[in-house]
Structure 1
Amino acid sequence: MASNPLLEYSGEHHHAKNFIESHFSHGAVSVIEENVGAPLQWLHDLFSSGKVKGDTLLNMSITGVLFPIFSASNVFKKIYVMNFTDSCDKHFKAWLEKKEGATDWSFVSKRVCQLEGNEHGWQEKEEQVRKAIEGVVKFDLTAGSVDSVDLPQVDCVMCAYLFNVICHNKEDITWDLKTLTSWLKVGGYLVFIIALNMSFYRVGQHKFRILTVDEQFVKESVTKAGFVIEKEEVIPTSLENDIVDFKNLLFLVARKERSLLNL
């Protein structure tokens, strides 16, 4: 019997809240340390170092994932968030507007506060993040454009777990990197987190497709998109479960050397 085809991130079965609480929170099979713990430490170290700075940041992480912007909110006065499906957009705004049923991200705010030496300031940290968010926009994957809102040129673009989810082939990654970082100023920084050698992820009974990429390919794609890689690190994981199958995370900081695409 043929196996069922893997589902698409942008399809009707992908519900943002279910995905987030399966992969970035304490679900029945918790992968929180692999998906969130190591990136939080890395981002804290990066933004505390003063290496990446500026006034404006664009976050385009998978499914409206919040954790990358907690440490970034110490540096950037204005943060724009880009989502890629209606479900993701609704899910992110529920937390932003403190709506009932929104995902509880307090475990992230508490962890970040511990890293910053302020264990009891997690509620203030969440308000700091909310106040820093200048705008929330939706990118239409079909049309290849932002939905009705103009974005300014920003000093930093941050991306976690996105490109191998939304892209169908390796050629798409280079093109989408050029497109989605076109709002980044020349000389600005790309902060990039991606799972390597991953082939699927599961949410409940549904199994979703992901484009498998290795370290060399990702670095080549970033370079082809007009960036110079200034910092990189591969962190191994110890995952043993049936909801995701990556073994390493790649962290990159790259400076935009030239613009290859104008929107």
Structure 2
Amino acid sequence: MNCSARPDGAPAPALALQPAWDAVRAQEALLRSPFFPALFSFAAYAACCLPFAALDCLSGRVRALRAYQLQPQARPTPRVMGQCLARSLYQHVVCVFPVTVAHWYWRPVRLPPAAPPLPRLLLQVALCLLLFDALYFLWHLLHHRVPWLYRTFHKLHHRHVATFALSTQYSSAWELLWLGFFAALAPALLRCHPLTEMAFFLANIWLSVEDHSGYDLPWATHRLLPFGLYGGAPHHDLHHLRFRYNYAPYFTHWDRLFGTLESSAPAKRAAE
């Protein structure tokens, strides 16, 4: 029986992603390189930060942009943004690269010939985000409730009370490595296809940067989900302002359960 297409001529879900996966597999030499994970991580992070960094540079000249800023009175300078980017690059070279090389040696890259079905990829990416969200919520809550952990490892990330995209990875090496561990653990536990892992990683990076962007844009992710299920940038910006609320990075259910959810506006917007 031919399963390559549905009766209406549309590609079967199992094959919808095959062209994309074939294009990825064509770069097999790069994917198998021990340098690829760190390069991919930093490149994806920088690419996700770029549009928000452009908004930060334009917000001083384009008044209309200030209506979407969560804290319009505080804008990062090019010098501060450069320092944040330099720190992220340094930590990718000194911390992330050695760890990913060890992981590459311990778990060699395997590229199956078939792509995953699209519904399965979307479901597993959602499950990975939920699992990552739960793991980081517990880690984050612990590092705020234990003063020594906060002072030693997490305080650095709170240096910037007004968040902006390039402050996303302004953190200690300890914190960055734990975040990387959670991001690797979630797809491993769910036995995800490599393409699903890459899709989850890109989604995770984008959502993390968007959370720290300092903008509440009309097309922001938190506006796409109903009932306040996803907090987005307003949720996390408030955490940087008040510290004792909104520990989950993305979704709001854990903060609701633990009584740590705060949803009031963190700062007055600029006059529209």
Structure with the greatest value (metric relative contact order in percent (Cα under 8 Å, 6 or more apart), set 1, 2): 2
Comparison of 1, 2 by distance in nm of label points 7 Å out along Cα→Cβ at positions 86 and 166 - largest value held by: 1
Source structure (of 1, 2) for distance in nm of label points 7 Å out along Cα→Cβ at positions 46 and 246, computed value 3.0: 2
With helix-only ellipticity at 222 nm (-39500 (n - 2.57) for each DSSP H run of 4 or more, over all residues; to 500) derived as -16500, matching label from 1, 2: 2
Parent structure of the calculated result 3, 11, 11, 14, 20, 17, 12, 7, 4, 1, given that P(r) over Cα pairs in 5 Å bins from 0, in percent, for residues 94-173 alone is the read-out and 1, 2 the choices: 2
Comparison of 1, 2 by Kirkwood radius over Cα pairs in Å - largest value held by: 2
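Every number in this text was worked out from the coordinates using simple rules, so none of it is lab data. Treat the numbers as computed from the prediction; the structure is a model and nothing was measured. Cβ atoms are built from the backbone, for glycine too; each structure is taken alone.
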